[in-house]
1. Which of the displayed structures (I, II) returns the greatest value of distance in nm of label points 7 Å out along Cα→Cβ at positions 169 and 193 on calculation?
2. Which structure, out of I, II, was helix-only ellipticity at 222 nm (-39500 (n - 2.57) for each DSSP H run of 4 or more, over all residues; to 500) calculated from, if the result is -10000?
3. Ranked on distance in nm of label points 7 Å out along Cα→Cβ at positions 105 and 201, which label among I, II comes first with the largest value?
4. By the measure mean projected area of the Cα convex hull in nm², tell me the structure among I, II with the highest figure.
5. Can you rank I, II by distance in nm of label points 7 Å out along Cα→Cβ at positions 153 and 209 and just name the one with the largest value?
6. Have a look at I, II and say which one yields 12.1 for mean count of other Cβ atoms within 10 Å over residues 17-24, as calculated.
7. Where does the value 19 come from, among I, II, when relative contact order in percent (Cα under 8 Å, 6 or more apart) is the thing being computed?
8. Check the numbers for distance in nm of label points 7 Å out along Cα→Cβ at positions 65 and 81 across I, II and tell me which is largest.
Structure I
């Protein structure tokens, strides 16, 4: 299982003072040294954390894949065309949200999504859609030509009881099996922490987890390389149980 480290919140700390530090590019290099499999950044329309220059700089220096999370906004789409990340993950975006609140509604936005997916793929960019674990969204993701889907794990992460958590995990597992049966690559992320990641990492069909806030939070106390190492260890322990 691949681990993509989202470094958005390094930029959040920098933007709190509108200064030049900490530098997201340095975080990307440290995560790479710690054997992260990829770097994820979300270039939001309001530029609340990651800035355009961050994306270009990170892409130019890292030797592992860059996953650019992005909306369907045409300005952002054009930046993706120019940067040419290894992967673009299309996500919904609400200016008032604190963090992404749910998956992209591919069904309601099929025409626009299909257009952007095709244009990204024509430029050699792998395209993933960030969606809720629902079969009809998976079906539409396949129809619009996505290479992969990333399941939104927020409902699982925010479950208030063990019973609710088990229900959400079962929904996620079922959706993963269904997506894999359609030939889609299966990724997952959102709200995953050191405490809750193992049951998700143990789902056989998932190839990649993208985790940010928890890793950056842990890094305040133990350093970023150690924070990445600890997350990788938990993921590997979960996968070993499948072997």
Structure II
């Protein structure tokens, strides 16, 4: 019987659970046999936090929560659950109370801000022909094309949903900064990670899609957190 915690992975905007595919394989090779990637609707922070909360509540034993991008805001909103042992942020938002991903981005805009476009239904997209350079410039053109075609657009209003009581103030945290990120300004990542006083921070010369371009290093940080907190 494995004594490793269950790992629940939370995706961000413009992607789904499958964005974690390479990390899932790496974690499996490290002996993690209980890894779940939740599929969130991206309709509001409340909806996404509730969906993730339900996933975590279904798990037996300790859970390590891992969030990419906007998934970090979801962790921050719902991660203070009794069975959650820690939070790992992968190029992710970690808003404080009263902050939103949108307010943080507007204060220090990312390079790809002009490449976001709302549609007539209120969903916010990364422009198809700008996806590679915006989201995942360190992936191949083929991988970028697939991500662009499969992108899961959030309701634009979700960007403005404020955190209430951030779980990172109560749970041990780890953070991975992407220094070549065009979707969340690296300066914002440094600010958010430093104020939570994480147990460990690593910086990768990676795009926003570090979970896909640098899965070995990302899974290594997750593994280190899981071992330290178990």
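Taken together, the values in this text are just the output of simple stated rules run on the coordinates, not laboratory data. Being a predicted model, the structure only gives us computed values, none of them experimental. Cβ atoms are built from the backbone, for glycine too; each structure is taken alone.
1. On the way: I: 1.6; II: 2.3.
With respect to distance in nm of label points 7 Å out along Cα→Cβ at positions 169 and 193, the highest-scoring structure among I, II is II.
2. Values: I: -14500; II: -10000.
The value was obtained from structure II.
3. Values: I: 3.5; II: 2.2.
Top value of distance in nm of label points 7 Å out along Cα→Cβ at positions 105 and 201, among I, II, belongs to structure I.
4. I
5. Details: I: 0.4; II: 1.9.
Top value of distance in nm of label points 7 Å out along Cα→Cβ at positions 153 and 209 goes to structure II.
6. Details: I: 12.1; II: 19.8.
This figure was derived from I.
7. Details: I: 19; II: 25.
Only one of I, II returns 19 for relative contact order in percent (Cα under 8 Å, 6 or more apart), namely I.
8. Values: I: 2.3; II: 0.8.
Across I, II, distance in nm of label points 7 Å out along Cα→Cβ at positions 65 and 81 peaks for I.
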